[in-house]
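Scrolling down, you'll hit the structures one after another.
Where a number appears in this text, it was derived from the coordinates with a stated rule and is not lab data. Please read these numbers as outputs of a predicted model, since none were measured by experiment.
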Structure P
Amino acid sequence: MRKSQKSISGIVLIAILFFTGIFTSNAQTKKDVGLQLYSLRELLPKDVKGTLEKVSQAGYTQVELYGFNIKDQFWGLTPVELRKILDEYHLKPISGHFNMTPYFETGDEAELKAAIDAAKILGLKYVTIPWLESDVRNSAADYISVAKKLNYAGKRCKEAGLRLAYHNHDFEFIRYGNETGMDILLKNTDKALVDFEMDIYWVIRSGLQPYALFKANPGRFAMWHIKDMDKSDPHLNTEIGAGTIDYKAIFKHAKLSGMKYFFVEHESNYKPDMIGSIQQSNRFIKQQILK
């Protein structure tokens, strides 16, 4: 082979590896749609196996868990037992919402440790903080304290081969002087230790736009919750594509935000029912957003 041919071949090979790397590093492929299982909270505790089968049949390939506690684990199932069911229906668990109220209130690490242990067994990538009780979020100083605890928990997760994420509602956008609680969390958490899961519905319901947060904090929002806002009552959800949130436009900023995974979440106003609702949302996403 001539030197020039070798050079060209080398360039081609590098290009192939480069683009392959881009696509393989994209954690959620175009065919993957995730579901936050809290959407089916009335069904799961009664029939975990049957409900997860319906999630798979509805077209979902990734899930985010909820409901863990030290005593009952996941609806009476151990992480080992739950993983077996998820594997059976080809559902990849990416993240879990783990309540850690005692940790944020008193520094008790029991639930943090239990969450990390469960996450490792399940093969999760993220341990996600879903909620803060009102007694730990009443001032800028409170949010600085929360940020410190997030950094510590993030360090513990990183040591275990996991990532920590924080999920917002609307209360994080209350202002304390010139900053919101969310501003304080983003500014005072270590990017190397703490990611964020943006609940887009709550951002918009708070009167803000996701793009503004993405632009101000590029790469921080590794996960999204997507749920739509009912056209007649913004306090209610509706199926993706049936409401007022323009997800086609928002998804154009996925790279800027740092999004690797997204999860459909539906909390109210299911049409025609819970399973029918997640089916409709999945269909719209695949046909209109990920096409």
Structure Q
Amino acid sequence: MNLPSIKQLQYLLAVYKEQNFNRAAESCHISQSTLSVAINNLEELVGQQLIERDNRKLMFTAMGELVVEQARMIIDQSHNMMKLIAADGDVMAGDVKLGCIPTIAPFLLPKLAKKSRTEYPKLRLRLIEDTTAQLMAQLERGEIDVAILALPIDTGNFHVMTVGQDRFKLVAHKQLAEKLSQLTDFEDVPDGSLMLLEKEHCLRGHALEACRLSKTEKIHPFEATSLTTLVTMLEDGEGISFLPDMALEAGLLRNTSLVSLNMPFENATRQIGFIWRKTSFRAQCYRNIGLLAESLMSGQAKSKV
């Protein structure tokens, strides 16, 4: 039985990612004609049409979608095999591409990278910061090995390892905080007073869940792109927000007039999770890194008791 080559599968994945033959060829550093021939040969080999195309657009067939899914796993396994060989079979050696969301990265990654260098000196963490949606897509395409995300989210068929929880706290200007200290129902806050990150950040949804807020008129129209910007806006004294404890512990409110208050709800938290592909050869490596993160988060929690 003739089998597809790794190169053919890589070309197929490039077309799927770019949804365009020209851009796919450029990303593979080959001509469009070379790419087209490779895809045609692959279709002849499997005896199925994988891509429907005309002069203006292309669309993957149902079989094409299935082949793409299998191709991703094969390429992923091939990369893992070569990494394992390069590391002489040591799963805790070599490169690991680790993605993390912006509302966790500044507060956990520096500590994790330092601890990893101490515990696993042969391991090199290549760190990437991006939104949840982008990291999930990169994980699926095999562009990163593992992602650190805030849960709950739909993690599909990926393996999930929870490494800790991060409590939300109410943050406001000192003068406003005095009025809110006895607040038990956030439906009573003034309209337009709740400031949040923009919708691309999962922290927005988690914060709304934490305060159990159902009335959207309470939300301020301004949407911050980062926690730093959000804090700057809160300094004006007109709004409130719900921010993760790990950011506050790292000094996010330092040199400001803002204070943090405990939330009145026990489950006002987000879970921090390590997520990777179930097909990965290096699951033990990712689990070990996750255990380092778990120890860091556990130590942070104990230091506050």
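Tell me which structure, out of P, Q, gives 24, 13, 7 once semi-axes √(5λ) of the Cα gyration tensor in Å, for residues 119-174 alone is calculated. Source structure: P.
Structures compared: P, Q; top value of relative contact order in percent (Cα under 8 Å, 6 or more apart), i.e. the largest, recorded for Q. Assign the value 23, 17, 13, calculated as semi-axes √(5λ) of the Cα gyration tensor in Å, for residues 103-230 alone, to the correct structure from P, Q. Value 23, 17, 13 for semi-axes √(5λ) of the Cα gyration tensor in Å, for residues 103-230 alone corresponds to P out of P, Q. Which of P, Q yields 1.21 for Cα Rg over 2.2 N^0.38 Å, as computed? This figure was derived from Q. Given a value of 1.21 for Cα Rg over 2.2 N^0.38 Å, for residues 31-78 alone, point me to the structure among P, Q it was derived from. Computed on structure Q.
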